[in-house]
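Computed from the coordinates by the stated procedures, all read-outs in this text should not be read as laboratory data. A quick note: this is a predicted structure, and the numbers were derived from the prediction, not measured. Cβ atoms are built from the backbone, for glycine too; each structure is taken alone.
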Structure I
Amino acid sequence: MKIGIIGGSGLDDPNILKEASEVSTKTPFGRPSSLIKVGKIQNVDIAILSRHGIDHSIAPSNVNYRANIWALKNAGCIHIIGTTAVGSLRAEIEPGHLVFPSQFIDFTKHRESTFFDENEVVHTPMSDPYCGYLNSLLQDSAKKLDIPFHSNKTIVTIEGSRFSTRAESNMFRSWGADIINMSSCPEVPLSREQNIHYASVAMATDYDCWKEEEEPVTVEAVIKIMHKNVETAQEVLKELASEFKNKQSCECSCAAKNAVVTNPESIPARLRDELSILFG
């Protein structure tokens, strides 16, 4: 059993793996963003996929999220940690702090958000989209390492690739969002759709643009904070691996049970074969 790590900005360093090798995967949804790096952290099998490509050449809207999730599940990952840079929408979430969200708001507009959009309908429950077990491990790991973190927060995902206007930033705050990024959706709901345990390590890099006494977010500011704190996030992932147990009681493993409403006999055999790994 493996833990999949989807590496976001600065958090896809394969050098944290021991006994590392690369795996190429074909999916019914096209190519994933990168080869999968497999190896071990603290004797736990790990698979790392770079969300934006090894050279960060894939824009958030162009990431093949379905292929990425399919590829990791095909590699044996039923637990996924998605790492991501985020803007803070709350004064107490300072740049450099980690956040482990428990809810999302999907403000994307042009992304494939389900595996099932051809001859079948699936309505997956999404009330609690993040894995409570993985979130508790992340919180315990951050506490042990004395790293500032925030939990039970809401992340809003925007389409990108541009940053928010000040009006949008304040709107998201009024909605109850605590942090903002461009990649959690549809990554989280796709994982939930496939009974995958998913959690996020989000690193605050800026205050977006709502905080008028602060400089608005820029690429330079984001990169500066990421380079400064990427080792912090890696240490949390290593600590989590050392505490990880394969067996746990968690509703994620049956999140999509009974979610298919289409008569199975109406689903073409070809399609059932192509998507069979998703029901393994």
Structure II
Amino acid sequence: MTVPSVHPGSILEETLGEIREILGSDFDSITVERVVIGIFFTGVKLSDGSGGLCFTPIKEIPEAVCCPSSARAMPYPGRFAGRSAAGFLRDLPRAPPLKKAIGIAILNALSEFCWKRRPDYTRETGRDVLDTIPLPEDGYVVVVGALVPIIRRLKARGKPFGILELDLRTLKPDELPYVIPQDNADAAVRRADMLVITGTTLINNTLEPLLALARPGASVVVVGPTASMLPGAFFRRGVTLLGGDSVTRPDELLDTIAEGGSGYHFFGKSAEKTIVRRSDTP
């Protein structure tokens, strides 16, 4: 049995390979119809009608502040339509932040196309994994990212848990005592009975190293619109639940994020929450 790579970006590379295998000759004929880079999310619509999302990594593009330097950070403005989708996916793990966000959104849209052609996994729709996953009664939980619904549930549970978050401005004052110092991060992840990880770790290449630290038997949940792709590469690295989004009305969704919309504005309208479970997960 081949041991999955823990190299940063390997999940994206493996998922792209699976998509190529499923779509065959159709892969190279799919083009990008529309791209929107919103404040909160980046979205795409492809020529087959599929849509995809990714978190917009604004904080990771400090160079995008004036015309000369932002030209390097902003890929192909005004020239997206009609380009090959495959062209955006070349060397995706090493792409600059905005190009990677567009590429991941395309990967998620192509995954949606794959679900229709070959539904290898059962996918539940209309349920938010953060609201429904069972929490361990006494186990230690580590949350990676400012995932408000699960942090709220963990505070109500009244048992120890920890938060890994680089930007403390995203947390409320009463959540700051749960923050794990970066020097203790690896030890906390190894100790965790449950890990709940934001899908934005795919953008900054931290997901694979985090998964490599998880102890055998830990429950591992990766969640968010950014992680709305085929689940195989995640499951092979120990993820037990993948919570993403399915774009149901691409044009309506893109109009919403173009006007500064967030998930609160499009969930249940132009996109639905999804849950995919590994086969051995109840």
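When you work out mean count of other Cβ atoms within 10 Å over residues 83-90 for each of the structures I, II, which one comes out largest? Mind dumping the intermediate values first?
Working: I: 25.9; II: 17.9.
Greatest value across I, II: structure I.
Comparing structures I, II by distance in nm of label points 7 Å out along Cα→Cβ at positions 195 and 259, which one has the largest value?
Details: I: 1.1; II: 4.0.
Going through I, II one by one, distance in nm of label points 7 Å out along Cα→Cβ at positions 195 and 259 peaks for structure II.
Suppose volume of the Cα convex hull per residue in Å³ works out to 135; of I, II, which structure was it derived from?
Values: I: 121; II: 135.
The correct label is II.
Could you tell me which structure in I, II was used to calculate Rg and Dmax of the Cα atoms in Å, for residues 99-178 alone as 16.7, 47? Kindly include the intermediate steps, with their values, before the conclusion.
Working: I: 15.9, 50; II: 16.7, 47.
Checking each candidate, the match is II.
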